[in-house]
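Presented below are the structures under discussion, each in the form of structure tokens.
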Structure 1
Amino acid sequence: MTYSPEQLLPGTQRALLHRIATAQSEGRAPSLVAAVRRQGRTVWSGARSCVDGHAPDGDTQFRIGSLTKTFTAVLVLRLRDEGLLDLEDPLEKHLPGTGVGDVTIHQLLGHSAGLGAEAPAPWWERTPGTLRPELADVLGEQTRMHNPGQRHHYSNPGYTLLGALVEKVRGASWAQVLRREILEPLSMRRTGPHPQSPHAGGWAVHPWADVMLPEPAEDLGLMAPAGQLWSTTDDLLRFATLLTDGDDRVLRAASVKQMRVPSAPAEPGAWQVNYGLGLQVVRSGSRTLIGHTGSLPGFLAALWISVEDDVAAVALTNTTAGLMVGGFAADLVDIVAESEPRIPEPWRPLPEVDAELLALTGPWYWGTHSNVLRMAADGGLELKPLQGAGRGARFTAQSDGTWIGLDGYYAGETLRVVRNSDGSVHHLDLGSFVFTREPYDPAAAVPGGVDEGGWRGLER
């Protein structure tokens with residue numbers, strides 16, 4: 001039977017239609033547009049509106065609020081990949097004079113710098129950015145709420161600083177750098193700092209009556225890198241492909257993966273919600289979703305991706321509150337992933353075999369703990385417990401013949417292959433642990449030695 005990832009089953013399409021209809025109706029949204037991408041292709045889109053014949057489509061712009069932060073984070077990671085900065089650099093090294101220059105770039109990206117959540121009054125999202133012409137006007141007098149690096153505390157001013165950092169290093173405005181380095185390479189022609197027709201107008205819906213009030217759409221000035229952008233479902237699904245697979249024209253896959261790693265401890269009682277580098281990381285049922293939500297007066301937005309399922313969903317609406325757009329977009333991912341689980345690619349053997357690497361595979365023992373070392377399809381190694389859960393990791397080769405852990409318990413740890421004088425493998429050294437071919441092999445360098453009497457039964 002031929003399978004096409006471009007087509008959803010009628011039952012799945014019906015479930016998606018029902019979900020968007022109930023979301024718009026129960027959330028009392030003036031309009032709502034959503035779309036789903038699977039394996040790099042848009043497989044469904046839908047829209048609802050309170051005005052007959054005026055439902056938005058994939059080309060209609062909405063304001064996306066804090067989803068803008070993910071774009072800013074990509075720009076910063078590009079600077080790191082080019083060697084222009086290090087994420088552990090203090091901000092002062094590249095952007096002096098802010099008064100908070102001791103915080104690191106990594107802390108700003110992950111909202112662990114301890115800065116305030118908002119700019120000083122008046123409410124920055126509903127007033128012109130010209131009221132805050134300098135960074136000091138954005139940070140205010142009380143710049144520190146917490147000690148840097150100790151906890152996650154969401155900070156809009158923190159992303160204003162990151163936007164200023166991009167401008168300082170690149171020598172161009174944040175908007176110019178964004179267009180040149182992300183929007184143009186990804187053909188995101190309908191994304192930008194200002195609306196272009198067709199675009200939705202922002203509305204506030206009264207919480208206790210079915211009446212509406214227009215919301216102002218202010219230019220946020222220096223706060224733009226935290227929430228300025230307008231975009232469409234079509235464009236945001238292109239961006240989702242970058243966040244899933246990486247794109248060497250914009251950001252390599254390894255850096256995209258780094259964005260998904262939680263960067264600070266979760267809030268107490270909120271272990272299902274965390275934050276990487278410009279990306280929210282959440283547990284939704286049995287799935288891990290990465291992406292971001294956004295809100296500005298008159299607009300709500302959400303983009304969620306299940307990398308494991310290769311399914312992404314985006315939802316945009318023009319209401320200040322009432323519709324839980326993040327949960328709605330997560331539901332769209334779940335409907336597609338649950339109704340039509342991803343079809344695995346056919347197994348294929350490796351194109352070539354490294355004989356020395358092949359010789360390392362198989363069982364290895366840390367004391368009496370049974371583990372297995374396998375060759376990965378990407379040329380790396382993978383160490384896992386032979387049974388049940390336990391310590392494990394993927395490893396990538398280094399130029400000096402060692403291997404570095406990429407994840408799990410041994411992330412960042414060095415795996416060394418210790419050889420005999422004739423070149424044969426003696427044992428593996430992993431973060432001071434000795435792995436041998438037999439449990440407590442007496443011929444290996446087991447710390448503490450092995451009892452000379454060897455293995456024995458119970459004496460009677």
Structure 2
Amino acid sequence: MTVAARALRRTTAWTIPAYRCLLGSEAASLSGSAVSTIALPALAVLELHATTREVAVLAFLGQLPSTLALWAGALSDRYEKRRQLIATDLTAAAALATIPGAALAGVLTIGQLYGVSLVLGATKVQHDAAAISLLPGIVAPELLHDANARLGAASSVADSAGSNAGAALVGAVGPARSVLADVISFLASAVLVWRIRTPEPRAHPMEAAEGRRSLGRDIAAGVRYVLGQPVIRTVIAALAVLSFGLAVMNTYWAYYLLTTLGASPTAFGVIMGVGGGGSLAGALLAPRITGRFGVGRTIITGFAASPLAQVPLLLAGPGRGWQIALAATLAVQLFWATAAGVSQRSLRQILCDPRFQGRMQAASTTVTAGSRPLAAATAGALAMLLDVRTVLAVGATLQTIPMLLLLASPVRTLRAMPTPPDTKAVPPAREGTP
């Protein structure tokens with residue numbers, strides 16, 4: 001092994017200052033958002049005495065911008081991503097800051113919470129599109145897997161810590177004041193992004209001239225590009241079907257555990273906590289797992305683990321023994337799901353033309369997040385005809401389809417991460433053509 005090869009082997013994404021700033025930014029904003037995820041519904045229920053319909057509308061408005069992710073991807077590819085990240089962080093902080101002020105003045109309404117929830121959802125979609133597509137410009141292709149693994153681990157820890165902190169803050173200072181923690185987190189995120197000094201590539205003159213065209217044409221070009229990439233297209237399709245199947249199950253998963261299986265709220269929390277530990281381990285070990293089993297096998301195993309993990313749930317009955325089994329199964333499921341998620345995200349980023357990173361990621365977000373409301377409605381309709389256990393079985397069966405899609409695709413033969421395509425050979429004027 002040459003000196004250069006040994007040096008490359010010792011290099012990790014953590015050695016890159018810009019990546020450390022991006023990692024810190026994502027961890028800060030995610031931990032703060034986890035606080036708001038608890039504080040906003042608590043504020044609506046405890047302070048504003050919201051009805052169940054109003055709470056449902058609040059949750060719906062937060063998810064609604066995900067259906068517009070294609071627009072976010074087009075904007076991400078058109079403008080400087082670093083500025084987009086700073087702008088979305090500051091916008092989210094400003095929106096959240098209105099809540100404690102209005103609460104202190106006694107003028108807070110559920111309508112204001114609706115508006116803030118919508119703004120937070122929109123800024124999150126734009127932020128995610130810019131952050132995910134910025135990563136390949138910060139780290140080299142051979143470090144993307146390590147970079148995504150560290151991001152996944154940090155996200156898992158930040159989300160768990162933020163949820164715990166949110167519950168503690170709501171109890172200690174009230175839901176309105178606890179929102180200030182999220183305001184601070186977004187400001188910290190903006191400062192960290194501001195410190196990123198990696199220059200972004202300049203647009204080709206012909207691309208700059210085309211920059212005045214409508215976003216609709218940019219979106220159409222992005223969709224055509226994704227459809228023209230066999231591996232990217234197949235992985236996104238698999239993600240969409242898996243997301244739909246999981247969403248069908250998640251509609252009644254907690255209800256099933258707490259009622260039919262008789263799990264206490266404490267036991268339910270322990271099961272979720274053990275599952276979170278599996279997710280963290282999967283993120284940390286993803287590069288090693290891929291190195292040992294190969295990229296394709298890791299991704300397919302992660303997708304296969306999901307339907308298999310539902311078998312104990314469908315067979316389970318009341319009792320601590322089954323609760324321990326379900327916790328262990330969930331940990332294994334999330335371990336492989338996270339390892340596969342890190343691998344497939346890195347694979348898509350490596351294969352994607354840099355000019356389409358934002359739109360490619362947005363296409364994935366649209367079909368995965370966009371399928372969840374439909375899946376919830378489907379689960380509700382099925383529950384009118386079938387018992388809950390059978391509805392869960394339908395969701396589990398749907399989760400076998402992604403594994404079959406991947407087995408029939410080029411993903412099955414992938415041993416190592418591929419070499420990035422030569423995008424210089426593609427004329428800029430023809431971008432988006434199949």
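With distance in nm of label points 7 Å out along Cα→Cβ at positions 27 and 419 coming out at 6.0, pick the structure among 1, 2 it was computed from.
Working: 1: 6.0; 2: 3.6.
Only one of 1, 2 returns 6.0 for distance in nm of label points 7 Å out along Cα→Cβ at positions 27 and 419, namely 1.
To continue, here is another question. Please state which of the structures 1, 2 yields 2.5 when distance in nm of label points 7 Å out along Cα→Cβ at positions 139 and 219 is computed from it. Before the final figure, lay out each step's value.
Details: 1: 2.5; 2: 3.1.
Traced to structure 1.
Starting from the value 25.9, 89: which structure in 1, 2 was Rg and Dmax of the Cα atoms in Å calculated from?
Numbers: 1: 25.9, 89; 2: 22.0, 69.
For Rg and Dmax of the Cα atoms in Å, the value 25.9, 89 is produced by structure 1.
On mean count of other Cβ atoms within 10 Å over residues 35-42, which of the structures labelled 1, 2 is highest?
Values: 1: 20.1; 2: 22.9.
Structure 2 comes out on top.
For helix-only ellipticity at 222 nm (-39500 (n - 2.57) for each DSSP H run of 4 or more, over all residues; to 500), the calculated result is -26500, so let me know which of 1, 2 that is. Could you put the intermediate results ahead of the total?
Working: 1: -6500; 2: -26500.
Only structure 2 yields this read-out.
Computing relative contact order in percent (Cα under 8 Å, 6 or more apart) for each of 1, 2, which one ends up highest? It would help to have the intermediate numbers written out before the result.
On the way: 1: 16; 2: 26.
Going through 1, 2 one by one, relative contact order in percent (Cα under 8 Å, 6 or more apart) is largest in 2.
Every number here is computed from the coordinates shown, using simple stated rules; none is lab data. Just so you know, these numbers come straight off a predicted model, no measurement behind them. Cβ atoms are built from the backbone, for glycine too; each structure is taken alone.
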